[in-house]
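Have a look at these structures, which come just after this line.
Laboratory data are not the source of any read-out in this text; all were calculated from the coordinates shown. Small disclaimer: the values here were computed from a predicted structure and weren't measured. Cβ atoms are built from the backbone, for glycine too; each structure is taken alone.
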Structure P
Amino acid sequence: MHRIFKTLLLLLIPTVSWASSMNIDGSLDEPQWNSAVEIKDFYETSPFTLKKSELDTTVLIFSNEDGIYVGFKNFQDNESMLSRKTLRDEINSLSDKNSINIDFDGDANKAYIFAINLGDSLFDAIKTQSGDFKTDWDGDWVAKTQKYDGYWVSEFFLPWDITLMTQPEGDLRKINYAALRYSAENQSWTSSAGTMASRNNYFQELDSLEINNYTKSKLTFFPYISANKNSVTEQENSDFGAEIFYTTGKGQQLNLAINPDFGQAESDDVVINFSAQETFYSEKRAFFNENQSLFDISHYDRYSVINTRRIGAAPSYMCSDETNIEECEASKKNFSDIDFALRFTQKDKSNEFGVFIASEADEDYSIGRKYYALRARSKFGDKTLGYMITNVEDDMTGESSTVNVIDYVNVHSKKLITYTDFLTSEKNGNNAIGYRTQFSYLPSNLSYISGSALYFEDDFQLNDFGYLKRRDWIHFGIGGGRKLNEFHNDSKLKQIDNGIDLNYDADTEGNSNPIGLDQKNSFSFKDNSKFQLDFNFRSSGKNTTITRKDQVYPFIKSKRRLGITADFEAKNYSFWTYDWRVSFFKGGKDDRWESDGYSRKFYKIAGSIFPSDNLKINAQYRIRKESEWLIWQDSNNLASYDSRQDTLSFDLNWFRNNKHEIRLKSQFVALKAENPVSIFSDSDGYLYKGNNLVNEFDTGVASFQIRYKYELAPLSYLFLVYSKGGRIYDEEDDRSQSELFREPWKNPSDELFSIKFRLKY
């Protein structure tokens with residue numbers, strides 16, 4: 001590892017970043033602010049009353065050759081100012097904050113959201129026309145706050161190369177924007193545009209502004225080095241590489257990564273999944289989140305045409321008697337190294353084009369995969385038409401997978417938007433199609449109606465590069481809701497949200513899954529506490545996923561189920577708060593075997609304390625109990641269990657100042673499955689008691705990470721990470737819940753010490 005530290009010292013010497021001609025310090029005392037555009041009218045948008053704000057706010061906006069500057073003056077009593085610091089992109093509701101949302105091109109394709117709270121914590125995200133809200137992106141911008149007598153100030157600087165922009169003719173750029181303010185004391189949002197990103201007419205309601213425009217090219221270089229050691233496996237690894245971002249200033253951007261750093265400094269949440277559906281994990285790696293929105297074609301958590309978590313996933317190995325099996329097995333890794341990744345995008349007033357390529361490295365006894373994507377999109381007034389093709393070449397298996405997508409968005413009016421995706425896939429000579437249509441309609445400011453339809457054939461293949469929740473799928477869904485926010489002055493209520501959703505799912509053979517009906521009622525109170533009461537109904541139907549598409553036994557019949565969930569979030573009690581949830585679900589008895597009926601009980605209690613504005617401690621405990629929990633074994637064989645799953649989470653975030661951050665994240669899961677019963681199904685889906693041997697089982701998972709982060713400059717970081725985790729599964733020993741917590745910790749599968757250093761030049 002000594003080579004890594006020598007390189008680290010060399011990298012530290014020439015550290016540079018962009019510089020602004022303005023001092024971003026939260027003072028707004030430079031003379032340039034005197035010529036800025038001034039905005040003062042703000043309207044309450046959460047709750048959505050559109051009443052004139054009771055708190056005075058002044059926003060100033062101007063631009064120069066460096067970028068766009070935004071300043072907020074927020075008038076309020078100093079005693080009511082709350083300034084708790086959080087992790088980036090985790091700005092909680094317990095702090096005052098400002099946000100500036102900007103559609104830089106004014107074309108309603110996407111808007112960038114920048115926010116800072118009074119603790120100087122940053123939040124940024126991308127809102128796309130398709131309705132998605134992406135928080136994984138981290139932009140290269142700065143902001144700073146400062147308190148004064150009777151008001152506080154936030155100052156934003158957004159450099160011109162913050163994102164890929166079209167270059168308009170002339171010296172002026174038209175942007176669409178919304179300036180927002182959040183009051184932690186009232187837990188309310190106000191907006192200059194009378195809208196928020198959560199509303200489907202968001203782009204149409206943004207305000208417009210002309211600012212001075214500048215054309216600048218920029219080359220940015222991100223070298224990195226990393227080293228880690230696993231004390232359990234005794235494996236050591238060190239690496240270095242670089243990312244290069246080049247913006248022409250004329251609507252083109254090139255992103256190139258050579259031997260890129262595709263390791264994660266953030267750990268994923270622990271999930272125990274026995275279902276047929278894959279768990280989806282969000283992308284946390286910096287390269288894949290930069291300028292990636294053009295390639296994003298997705299629909300909630302149901303599918304995504306490109307899932308970049310596929311790249312660098314565990315490789316396939318060929319271990320046989322013809323090779324050194326022991327050496328082959330010892331060489332296996334749970335990730336693939338990357339030779340390079342490249343992304344090129346260009347944009348003009350009406351058109352966008354992009355190319356994406358990534359190539360995994362060859363390993364011992366394995367050959368890396370290659371990923372390709374080509375994307376084009378054009379805008380015609382209020383309509384947007386796009387096309388994308390993706391391809392994955394797997395030389396290890398000799399397989400090739402291709403997906404084609406045509407996507408269409410039509411903004412009919414401020415009230416109605418429709419979305420359509422038509423997809424085809426080809427793999428190993430099998431061709432299949434997929435389809436999505438969706439609409440969002442606002443009958444009024446306080447109500448909404450939305451609906452969608454999905455169709456994916458059985459042979460549709462998306463998961464080589466993308467993510468699909470299930471194949472062989474027909475889905476219809478419709479829902480709506482309304483808000484009530486007019487109450488008597490002496491009422492404790494601030495807002496009531498009512499909603500209802502109806503969902504129908506089936507396979508392409510017409511086998512209907514249980515119909516789902518969900519009714520939600522959310523009550524927000526003036527003391528800022530919240531209570532939610534949900535009612536759930538599932539009809540009888542056919543479970544077509546549990547049997548893994550067995551051709552002889554394609555489904556099992558399920559009984560009608562009813563459920564209720566209550567959720568409460570307490571107000572902020574000075575330096576602490578808490579929340580709880582209880583949920584009950586009950587199903588009918590099965591008449592083909594000795595059944596008491598499915599049941600599920602869920603309990604959660606969580607709390608947070610804030611010993612200071614720079615320290616937050618979270619703890620959470622969850623219990624999930626299920627009776628007659630069915631797990632697929634093979635063919636038409638299943639097993640029924642009485643199970644209990646306990647989850648303990650503990651998190652700590654401490655900020656020495658804006659540069660130093662310590663984060664501790666831990667999760668411990670214990671699952672006991674008892675009273676096993678052998679079950680089999682017939683071809684009509686009826687369940688009977690079987691004679692197969694079915695054992696009780698226990699499983700425990702431990703995940704622990706403590707991370708130190710030092711920010712040298714925006715997007716330049718030093719990470720020191722210690723992580724430890726393990727998993728046990730046993731069908732013999734009967735362990736207690738506490739033993740299942742402890743044993744993966746005492747006997748971990750991994751104990752990793754890592755250092756990672758990334759610089760921006």
Structure Q
Amino acid sequence: MMKKYMNSKIFLSATAVLAISMSSCSDDFLTEKKNYDNTSTEIYDYYSGANGRLNDLYYWCNPNIQGASGARLWQFPSMGLQDDHSQSTEEYSGFGCFVDPQKPMNTVTGTTQPPEYFQGTSPYGLNANAWGRIRNINDVIEGVTNGALSESEKEEILGQAYFLRAWCYYYLVRYYGGVPIITEVLNASSESVVPRSSTKACIDFICEDLDRAARMLKAKSGSGQWLSGSNYGRVTTGTAMALKGRVLLLWASPLFNRANDESRWVTAYKFMTEEALPAINACGYGLGHESNPGVNGSGWAQMFLDLAGNPEGVWVSLYNQYVPDLTPDYQRNNLWEQGARPANTLGNTGKTPSAMIVDLFPMKDGKRPASYNSYRKLEASSYTYDPEFPFADRDPRFYRTFAFPGEYWRFKGDPNTGKSCNPYNGEKYILWNYVWYNDPAKYDDPTSGDAYGADNLLDKAHGMYIRKFSDDLDVNASPNYIFNTEGKSIGFRCCQTSTMEIRYAEVLLNLAEAACMTNHLDVAVEQLQRIRARAGYDASNNYGLPANLSGDQAACMSAILYERQIEFAYEGKRFEDMRRWLLFDGGANFASIGAKQLTGWGGNTCTWLGVQPFNDQRRENMEFRLKDEYNYTDGKSGRTWEFTSAVPAEREAGNPDKIIGGKTPEMTREERDAYAVDLSEKNIKEQPLVDQLVNLKEFYDKYLVRKTKKGDGYDSNNTQLYIKFEPRYYILGLTQSAQTNNPSLEQTIGWEDYTKGGAPGTFDPLAE
């Protein structure tokens with residue numbers, strides 16, 4: 001059981017809450033500059049006061065994509081960040097805490113504890129704590145309910161508050177299973193305790209809150225009123241229905257549904273078809289650019305950059321809106337653009353995908369590469385995948401998700417300042433990120449970092465870059481960022497692109513999953529077709545889908561998971577999908593921790609799906625280096641290079657790149673650039689992509705070779721280590737600090753109970 005106040009850090013009085021000014025928020029409905037955390041009950045008697053408190057809740061509860069130093073742990077979204085979530089998937093290499101074979105998580109004696117979602121100990125104070133946020137939400141619910149607002153005003157605010165409470169509980173339940181259910185503002189009392197409720201009770205509670213939210217918000221959002229204008233970003237009836245669909249899917253998934261109780265899938269399917277989808281559509285949500293996919297995934301790429309009124313964004317977080325002559329607030333800045341761009345654009349060096357995810361993307365016919373040893377129930381592509389040319393013949397989304405050597409990646413801005421050796425302004429920028437080595441012994445050494453990248457990337461080059469979400473000038477003529485050329489903060493700043501925690505595409509794929517698992521396979525396939533059509537496929541080849549999906553449930557479910565993996569890459573969905581479907585080991589090892597065995601899906605979800613368990617694999621990175629005959633071996637460091645002349649030939653004289661610089665260059669810059677791939681619609685009309693890729697392939701074939709770079713770790717003997725996700729990680733235990741502060745709480749099965757001398761945990765998250 002849990003003390004009602006949890007501990008002094010959590011259930012402090014409302015007057016002791018850390019003050020956070022809302023002046024930093026860009027959202028129109030969050031521009032009120034008063035701080036409403038220090039409140040009395042009278043604040044709920046007038047709309048501006050109650051709404052101010054609600055906006056405080058949005059500030060603390062909305063998913064956050066700030067960099068590592070600004071991310072509050074409980075807001076862990078994995079939206080492209082190289083964090084413990086994404087580093088436990090195919091998206092990034094490098095062991096996150098969930099998969100590190102040398103540092104198993106242990107809540108009692110280990111040096112590596114699970115991430116603290118349950119309690120939180122960050123310097124952000126009460127609101128950085130799960131229970132502090134829930135306390136504040138309950139305060140708003142109680143205050144508004146008993147206040148003097150009109151009934152319509154009450155419903156408007158309460159509907160949003162109930163949604164946010166449901167969101168907070170969903171976040172807890174997906175990690176811990178059952179947690180204490182607290183619905184009122186509790187006074188500190190050492191005698192008062194609240195036990196952990198069953199997971200089923202928590203699921204029901206979350207759904208009840210979401211039903212309330214949907215009902216109360218219908219008058220404001222049921223006809224699309226909040227899809228645009230000053231209230232864009234507020235949750236709606238559709239948002240509540242979408243989250244409920246996700247919650248029901250979680251409850252039906254193998255993680256909690258070990259016996260594959262079909263009634264849970266039926267509940268999810270009926271809800272999605274009869275209630276959720278009609279309500280979501282009525283709010284004005286839909287697939288962005290569905291009727292205009294553009295060329296090579298340009299419509300799909302544009303969808304991430306649309307601001308207010310974007311129908312794809314069922315739930316969004318908004319960021320800085322730059323106002324001339326006013327100081328931008330970088331605390332509310334979307335840092336993705338700055339972080340994703342290469343160093344020679346004045347970005348923060350960029351983000352590196354693992355070679356694994358690059359290699360597993362579909363080919364241009366929509367099928368998996370035959371070399372990808374997973375999703376074996378799905379038809380392999382007729383196109384041969386050659387890892388030496390990873391850009392050849394790929395899914396349209398590939399070119400909008402990754403950037404590779406020899407690709408235009410335009411932006412609005414000029415990084416050429418002073419004696420800068422950055423060779424392009426933004427509108428002409430080409431990514432040439434191949435590398436060379438001075439020491440032949442390091443040519444094929446995966447652990448060597450002694451490489452120098454082309455075009456002034458030098459020691460800041462990455463073999464591949466994550467391009468997704470970037471504000472590509474070819475698809476968005478009015479960028480959402482400011483590019484500064486003067487002052488201390490030069491480069492990409494003040495980006496206001498929204499991030500989407502729930503996209504309409506997820507709604508469709510959630511429906512597809514529920515349809516598949518209730519044997520409505522045709523319905524499932526229809527949703528996949530819609531997603532693929534927006535990406536650029538058409539009916540001529542069944543949207544790139546295998547022909548057997550309507551008659552094979554396991555194959556259909558595999559196709560759905562594969563589609564989610566591609567469509568939602570770097571959006572924080574993959575880790576949860578892997579947990580829900582037990583993809584680390586198929587769920588075959590629960591007996592080792594005394595937990596309920598998987599009996600549905602033949603006792604192993606990986607076997608049933610035809611996917612390779614993620615355990616015992618490792619991820620590497622890659623780069624493209626110059627072939628041996630083009631590497632520098634004359635002792636040049638390659639670390640410094642300045643433009644000291646206005647004459648291009650003289651400027652290139654100090655260029656350490658043997659292809660276009662040095663004493664005997666192979667070609668001019670213009671000749672090299674002629675090989676580059678230009679994805680812009682204007683250029684594609686003149687030169688189809690297939691022809692451009694053949695051209696680029698010629699460059700690679702002559703000058704470059706793919707090199708494996710160290711991804712996952714090595715042990716002290718320099719022996720490769722492999723992914724190890726323990727069975728107990730599927731449902732987390734309470735950390736030592738949480739147990740110490742709440743000694744009456746039961747520990748989860750599979751974890752040790754610190755308050756009971758390390759005895760095995762007794763809380764069963766599957767018990768109903």
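Assign the value 0.95, calculated as FRET efficiency 1/(1 + (r/R0)^6) of positions 161 and 201 (r between Cβ atoms, R0 = 35 Å, to 0.05), to the correct structure from P, Q. Label of the originating structure: Q. So P(r) over Cα pairs in 10 Å bins from 0, in percent, computed for just one structure, reads 2, 11, 21, 26, 24, 12, 3, 1, 0; which one of P, Q is that? Structure of origin is P. Which one of P, Q has Kirkwood radius over Cα pairs in Å, for residues 89-376 alone, as calculated from the coordinates, equal to 22.5? Going through each structure in turn, the value belongs to Q. Assuming 2.7 is distance in nm of label points 7 Å out along Cα→Cβ at positions 409 and 545 as calculated from a single structure, say which of P, Q it is. Label of the source structure: P.
The greatest value of distance in nm of label points 7 Å out along Cα→Cβ at positions 441 and 497 among structures P, Q is that of Q. When helix-only ellipticity at 222 nm (-39500 (n - 2.57) for each DSSP H run of 4 or more, over all residues; to 500) is computed across structures P, Q, the figure -9000 traces back to Q. Out of P, Q, choose the structure whose coordinates give mean count of other Cβ atoms within 10 Å over residues 601-608 equal to 15.6 when calculated. Answer for the origin of the read-out: P. For structures P, Q, which has the highest computed value of relative contact order in percent (Cα under 8 Å, 6 or more apart)? Top value of relative contact order in percent (Cα under 8 Å, 6 or more apart), among P, Q, belongs to structure Q.
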